[in-house]
Each structure stands twice: as structure tokens, then as C-alpha cells.
Structure I
Amino acid sequence: MRLKGKVAVVTGAASGFGVGIARRFAEEGAGVVVADINDAAGRKVAGEIAGAGGKAVYLHADVTRGQDWANLVGGAQSAFGRLDIVVNNAGWTHRRKPYVEVTEAEFDKVYAINVKSIYLSALHALPAFRKQGGGCFVNIASTAGLRPRPGLTVYNSSKGAVIILSKSMAAEFGPDKVRVNCVNPVFSPDTALSAEFAGGAVTEEARKAFLATIPLGRFSTALDVANACLYLASDEAAMVSGSCIEVDGARCV
């Protein structure tokens, strides 16, 4: 098992890519803290993992609040005795629309959930990593941070910030044996935010338009993203830090 003996916090783990990451990590032996604001769905995911023979607990967490991050780190240590991995998967976007129509409240929410959360994760997890001699962050960014589409400018810029933030964190935290990498998924119609990205219902026409931009001819799945995260979180990637993996079927080439 590639994560045997390790403990991971996965944010936004009650739906979408987060569920896939949490399940895949548990399959590979990790103790998983399922973190989300959707208590019913989060408890269900943790229960399903435990029911399948894995190790998981659910903790309510608003990733924009420092106290909730303190609770996540402390909760992981209480439940499993340590913390090795933080997967910053929780994200949000405004609905696709012209830049000048994005409200100030929407702008603030995008940056709070997508960017501030990563700052807070390091603020609270880094001391634990330093104390035990290392750890790793895997931050979920997006192809939008590399190949932005019109109508999502604020979201695109937040994911560009995640990419640069990850690289800079890697350079700064390296001496503490803390690795930081990110994963850039392409659009998936199966995530909770797909309608926001599409600017409305994900019609067959919209699916075809998105699909036409992906050379491999299919969308990314939760398992695709989870497998990339698994590699980056495992000891197989012991010398990989400051890198981004595009899970995009060559969309960004």
C-alpha cells in the first residue's frame, strides 16, 4: 500500500474530486480526515470508507476560517496520531459571465475559498510537519490557471495564484522536508460546479464544446485526479516538489 501509515486531510471531500481522492487514499492505506461543510454528505463518505475497510473520520470545516484549520490538524492528530498530507481540494467559482458583472462578494468568496484556504492550511499544518520531520501539500488548481477561458476571469486568476503559491511554498518549505505540488484538472461535467463553469445547464451542446478542446477526447474523472494526487502524496514522489501535473488529456499543450 502506497500510503500505509500516513494520515491525510482532504478538503471538499464530500463531493466531486474530493470523494475520489479520499477513497483512493484510504484504499492505499491512509487514515483520512474527510473535511467539508456538508455534514450529511461528509459523514456518508467517511462511513462508506470505513465500511469498505478503510480508516476515515469526518470533520466539519470551513476552509476560509483559521480555527477550522486548527481543528482539522488537531482532529487528525487525535484520530490517527499524526498528519502527513494535506490535500487542498475545496474550491468555488462564480457563474460564467463577463468580468465586469462579477460582484465584489463573489470575488472575495472565490479568493477566500481557492487561495486564502491554502495560506491557512500551511499556517496550521506546517508546525505539525516540522515537528515530525516532514509532510506534503497537494493543492488542486486547474487548467484554468494555465489556459484561461473568457467569462471566468476571477476564477482563472485564483487558480493561477494557487499554481504560483504552490511553487513558492515548495521553495520556502523545502528545508523543512515539506513538499508542495499541485494538480490541474480539466473541466468535468460530473462536479458540483460544472453548471457554474458552463454558465448554465450542462447541455449536450456544452459538453461537446468543452470536449472538443481536449485532445484525448474525454473529460477528467475523480479517479484520474485522485491517482495524480496519490502519486504526489506517496514516497514515490519523494524528490518531486514545486511541480504541477495537468490531468487534462493534453488540453494545455
Structure II
Amino acid sequence: MAEPLIELRGIRKQFGGNLVLDQADVTVYRGEALAIIGPSGTGKSTVLRLIAGLIAPDEGEIFVDGKRRKGLIEDEPDSIHVGMVFQQAALFDSLTVGENVGFLLHQHSRLSRRQIRELVDHRLEMVGLAGIRDRYPAELSGGMRKRVSFARAVMANPNKPDDAPDVLLYDEPTAGLDPIASTVIEDLVRHLQNSQQGCQSYVMVTHQESTIRRTADRVLFLHRGKVQWEGKTHELDTTDSPLIRQFFSGSVEGPIQVLG
């Protein structure tokens, strides 16, 4: 087994009267593609926010590259860089595609505009969107906007290679897309994992079976605040877990209660 990159140990997280995570343990290994699945409202996106350091657990510990994190990411930066691809792409509507992709370089580097433009063009080419640098997000389809957000997530300052993401977090990257657009995004996720300018480790929250099977090496099933099942993706077909069987069959009968 590869070395742990991120570990969540005994995590408890509550929002108001809603206990979302209850002594949950999650490990992300270096170089793996991990999918977190489960019914809606079971804390999957909360796990991503905890990994990213955007929120802190009420109880439990988070270890990043073997070092215990104290507080939020803004309190003390981690030794690794975490990139995030949001479900709705989260692009700035008033900025062009190029300005969105190169936003952090414009804000936090001394690179010239020409250098940033070249880096932006290269990242857009990586995600199959060459030649759209001067368009605005409103001019793009949903799938194109998501690919732009991927280009932004893997953007890095060549003068500071340590700033390149060590792990990417994908929150429902294929939600709302038709099957063909979903396949394009799924292929892109794997392409970025295998690219020298991409990121070899990622965690993905998704409900879509095709996305799980095409992009994940290992799967965690969250339910009632805990990891109830984990295994390799191909083991989904042979497990006797009633949770997994009900989830993929879409049946209303089983241990997963359906809210009426």
C-alpha cells in the first residue's frame, strides 16, 4: 500500500443539531484515485472541506503528509498543496476564461502577462479547450465551464513548483451533464492524473455510477456519519453489502432510509 497522504481520524462534525460525521476515519493514499459515495446529506462534501482545511472538525485529528494539522489552512499552511474543483465550476463571470485560469498567477506571482498567457494557453490545451482564452463563462456550455475549472485547478507557477497541487478534490464533477459530456469529463480526470502537469492523487465525491467506475481506484461508502464500506472499484460487483446493493440498484427497499 502506498503511503498515506491525508488521514482523517475519529472525525466528528456537527452543524447545529445535525450530526454529519460521527467518528469517521478516511485515508487518502499518495497516487490513488478515491471516490467517496453514499446517500445525499451523509457528509461527503464535508469530508472534502475538511481535507481542504476550509473547516475544522469538532473532534478528531487530521494528518497531512504525516503531520498533524492545527486549525484551518489559513492558520498554518500544509506541507502539501490541495486544489479543489467545485461542483458549479465557481468561475468569475466578469473575467474572461484566460483571466479565470490565470487568476492566482496574476494575483500572487511576478510573472509577466505574456508568461501567464502562455501558461494559460497550455492548460486550456490540456483540457481540450484551445483558443477560448478570450471568451467569458456565460459563452460556454456547462461541460466547458467545468473543464475551465480543471485548468485553473492544475495551474502552477513554474518558478514555484512546490505550489503545484499534490491532491485534487472534485465535488460532483459530472453532476448535471449529459452522458457524453460526462464521459469527456471522466476521461479528462484520468488524463490529468497521468499528465506531468496534472495531479496524481485525487478524491472525488460523486453519485454517478459511470463516473465511479471510470475514475476511481478505490471507493468509500459513507452512511450515518461513518465509512460503512470500502474496497477496490471492481469489488462493487461482488460485495454482499446491502448498502452497496441498494445504492446501485436504486431500490427504495433496504437499509438506506428514503426521506418522504
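What follows is calculated from the coordinates using simple rules that are stated; it is not laboratory data. Just so it is clear, the structure is predicted and the values come from calculations on it, not from any experiment. Cβ atoms are built from the backbone, for glycine too; each structure is taken alone.
General observations
- Each of structures I, II was scored by distance in nm of label points 7 Å out along Cα→Cβ at positions 61 and 229; the highest score is held by II.
- FRET efficiency 1/(1 + (r/R0)^6) of positions 29 and 237 (r between Cβ atoms, R0 = 25 Å, to 0.05) derived as 0.65 - corresponding label from I, II: II
- Winner on FRET efficiency 1/(1 + (r/R0)^6) of positions 21 and 189 (r between Cβ atoms, R0 = 25 Å, to 0.05) once structures I, II are ranked, highest first: I
- For percent of Cα pairs over 25 Å apart, the highest value in the series I, II is held by structure II.
- Comparison of I, II - label where relative contact order in percent (Cα under 8 Å, 6 or more apart) is highest: II
- Answer label among I, II for the case where distance in nm of label points 7 Å out along Cα→Cβ at positions 13 and 149, calculated from the coordinates, equals 1.7: II
- Structures I, II were shown, and distance in nm of label points 7 Å out along Cα→Cβ at positions 5 and 37 at 3.8 was computed from I.
- Looking at distance in nm of label points 7 Å out along Cα→Cβ at positions 53 and 221 for structures I, II, the greatest value goes to II.
- Origin of the value -13500, where helix-only ellipticity at 222 nm (-39500 (n - 2.57) for each DSSP H run of 4 or more, over all residues; to 500) was derived from one of I, II: I
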